[in-house]
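J.: As structure tokens, here come the structures.
Throughout, read-outs are computed from the coordinates displayed, never taken from laboratory work. All values derive from a computational prediction rather than experimental measurement. Cβ atoms are built from the backbone, for glycine too; each structure is taken alone.
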Structure P
Amino acid sequence: MIGCYDFCGHYEWTFAWLEQQGGHELVREYWAKAISEDSQRHAAAEIIPHGFEGMKRYWGHTLAEEAADHVMTAREDVYRIDMRQCPSKGFLLRNGLEQYRDYCDHCMGWIGPLMKKAGFVIDHEHNHCGQCWWEIRRADDPKAPSGPGELSGAQDVRLMPQWKSPRMDLYERSLDADDKTTLP
């Protein structure tokens, strides 16, 4: 059995290998089927029937087990995660492991299809340095994402001095890993 940190390196390597073998579509299929539909069935079992309450239970448990430096904000109309330090991406960065072009995309690659089934949309941004934020709303809720500090106060990752990086990826009301804008 491999440890959780070794898993991150293997996981990231797998994305690169799949892309070499069958292109980007094979990677997307892996995220949707092997992760979203198979290994994350427990997430679907919480989120699809229970919505925001299921998100609180699923991510509350999962992110605590991963020892992620994060803040969750839940209201009746939105669920937000500020990932102040992702343990997976942090491990890859600390160990100089970069085989796949954007490890962070796998989160949207499996969460997007799940949220589509559950009737939600996602606003999300990541900086490729282990920090990101997510706002999940019902698909029929037209609200724009909150501004820095509006929803999670001083804990908003966008207020951290190291938030801005040379490359930022932004998803707006998205459910697809390729539906992003890369900001220079």
Structure Q
Amino acid sequence: MSDRRDFMGMALGAFTGLGALGALYAAKRTWDPLPSVKAAGFTTLDLKDYKEGVLVTEQWRGKPIFVMKMTKEMVKKAKKEDVAIATGHSELERLIKVGSDYFMVCVGLCTHLGCIPGYRPESQDFLCACHGGMYDATADVTKAPPPRGLDIPPFKLDGTKIALGEQGKEYKKMLADGITLAV
């Protein structure tokens, strides 16, 4: 009689254990992000398609991303306006170099209150109309109240393509040097 009772106890215990494992698996599946959400975390842009001096607004994780291929004049101006004394870094460090071209890539949300600054091509700068904050063509702050330049999204370079949402060595260097904050 005790053999049968032991068998029934072990069978019930095994059945309960399988049920618990099934419940944990189902709970984990509900906590995992959907494939569509995972796919929205990465955006790949081919930088060879961009024209010099033209601001293009892309999307990444529902945020506006400003992308602009810098003209030679913009690069020269950024070299001249080296603000190393004020911010501890050069204007060119905010730009992404692909081949011989420089690109400004940033999250298009003001670092003060999250407004979307407007680009003014005639003066080659950004103006946040909410509180008058200004950024230059490299997206570095030139007039307060924004506490810092526009944030640079995580990126990884692969030839002329940039994958937003991945942290490549260039982005990690920007983080380490204090050029941008993690987004």
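J.: For which of P, Q does distance in nm of label points 7 Å out along Cα→Cβ at positions 29 and 109, calculated from the coordinates, equal 1.3?
T.: Here the read-out was taken from P.
J.: Still on this structure, please answer the following. 17 is what came out when relative contact order in percent (Cα under 8 Å, 6 or more apart) was calculated for one structure; which of P, Q is it?
T.: Numbers: P: 21; Q: 17.
This value belongs to structure Q.
J.: Hey, Cα extents along the principal axes in Å, for residues 13-92 alone derived from one of P, Q reads 75, 33, 17; which structure?
T.: The read-out was computed on structure Q.
J.: Tell me which of P, Q gives -12500 when you compute helix-only ellipticity at 222 nm (-39500 (n - 2.57) for each DSSP H run of 4 or more, over all residues; to 500).
T.: The value was obtained from structure P.
J.: Follow-up. Kindly point out which one of P, Q the value 16.6 was derived from, the read-out being mean count of other Cβ atoms within 10 Å over residues 45-52.
T.: Of the structures listed, the value fits P.
J.: -0.48, -0.61, -0.69 is what came out when log10 I(q)/I(0) by the Debye sum over Cα atoms at q = 0.10, 0.12, 0.13 Å⁻¹ was calculated for one structure; which of P, Q is it?
T.: Working through the options, I get structure Q.
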